[in-house]
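Student: Heads up, there are several structures right after this.
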Structure I
Amino acid sequence: MRHRYPPRIPDLWLISDARIDERLEAALDRLPRGSGLVFRHYPLPERRARFRRIARQARRRGHTIVLAGTVAEARRWRAEGTYGPSDRLASGAAMLRLVTVHSLREIGRANRQRTDAVLLSPVFATRSHPGATTLGVVRFRLLARWSRLPVIALGGMDQAKARRLRVKRWAAIDGLAQPRTSPFSIHS
């Protein structure tokens, strides 16, 4: 499968997690067409088979699917990109590379490696990392200004918090996987 490069970076990203697995398909169907999915599901024994099923559904909805893993693994699994810390993502890879960052030092590294976008986190308290120190609105904005790359807000995010931050791009696990009638009128 050939991927276009440079890639289009969706504004909205659903981050998968084994604890939301039973809601994943419904959440994908509720996302606006052309959103993104970061497939994590780290502890799942049948991870690759699950990825294939989810990737088919995501592609039918026009979503971009990114694999948490190495560039080589993402290529083998036919993902459109890869997600993780910058030290795991090969520079110059002709696929979408989303890097997780939590500090100014990590933003600088992502800028130097010319990845495609950074997921800056945790903005707010999150169930994924209970008790972790959060950035909050002010620190998030200050750090985001140092990025030469598109910034995707992550950590305790939902539509209301995205409005509060005044961000175009954001990602969530629970904030997008909760069953709702229609959670989206995504602002651009």
Structure II
Amino acid sequence: MKVLRWLFAPSLLMLAWVFLKIGLVFFGGGFVVIPVMHRELVTNLHWLTDRQFVDGTAISQLTPGPIAVLATFAGYQVAGVPGALVGTAAIFLPGSVLMVFLSRSYEALRNHAAARKILNTLIPVIVGLLVAAALQIGRTTVSGWADIAVMAVALVALVRFKVSPALLIIAAALLGWIRSL
């Protein structure tokens, strides 16, 4: 009985609903969903502060499936371990169900002109969502010339020199540690 009470707690049901909605638009890679998560978790529901959201996003970059881990982090902030489990399961559920259905009809859709046009139209939207995510995170975290310089060096390293994002994260962590001394 205690498990049923826990499972149907209002905060867990709300958490599941929010992450199911986010999971429905979780296409094009994890960074695309950052503006959606920010709007829901910070702006609308006030479950996280801007700082918590940015910290959760930064922490999630250290793990596989980084943005999905942000659902785990937010769920934990809202409802502890049960919230973490519900947030994680709920964000993956829509995409998993969709993949089961799409994978069965992949061969038929793969060469379909309308399907290709739909996907090609989605790409500019995904780029816009990525830019929005960068602006939202940057607005909260980039606050001085040192931050702007680090951001510029990272951008050039990624785009021009194709440096691994993992190396940039490690370098940034080391730089932050050095600056804290």
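Student: Here P(r) over Cα pairs in 5 Å bins from 0, in percent has been calculated and equals 1, 7, 13, 17, 17, 14, 13, 9, 5, 2, 1, 0, so which of I, II was it run on? Walk me through the numbers before you get to the answer.
Tutor: Working: I: 1, 8, 18, 21, 22, 17, 10, 2, 0; II: 1, 7, 13, 17, 17, 14, 13, 9, 5, 2, 1, 0.
Working through the options, I get structure II.
Student: Then there's this: If we compute distance in nm of label points 7 Å out along Cα→Cβ at positions 79 and 95 for structures I, II, which one ends up with the highest value?
Tutor: II
Student: Further, regarding this structure: Suppose you compute distance in nm of label points 7 Å out along Cα→Cβ at positions 15 and 143 for every structure in I, II: which one lands on 2.9?
Tutor: Numbers: I: 1.1; II: 2.9.
For distance in nm of label points 7 Å out along Cα→Cβ at positions 15 and 143, the value 2.9 is produced by structure II.
Student: To test your reading of the models, identify which of I, II gives -8000 for helix-only ellipticity at 222 nm (-39500 (n - 2.57) for each DSSP H run of 4 or more, over all residues; to 500) when calculated.
Tutor: Going through each structure in turn, the value belongs to I.
Student: Taking FRET efficiency 1/(1 + (r/R0)^6) of positions 23 and 71 (r between Cβ atoms, R0 = 25 Å, to 0.05) for each of I, II, which is largest?
Tutor: II
Student: To which of I, II does the computed value 2.7 (distance in nm of label points 7 Å out along Cα→Cβ at positions 63 and 167) belong? List each step's numbers first, then the result.
Tutor: On the way: I: 1.9; II: 2.7.
It must be structure II, since only it matches.
Student: Let me ask another. Kindly point out which one of I, II the value 2.1 was derived from, the read-out being distance in nm of label points 7 Å out along Cα→Cβ at positions 87 and 111.
Tutor: It traces back to I.
No lab work stands behind these numbers, since they all come straight from the coordinates. It should be emphasised that the depicted structure is a prediction, and the values quoted were computed from it without experimental measurement. Cβ atoms are built from the backbone, for glycine too; each structure is taken alone.
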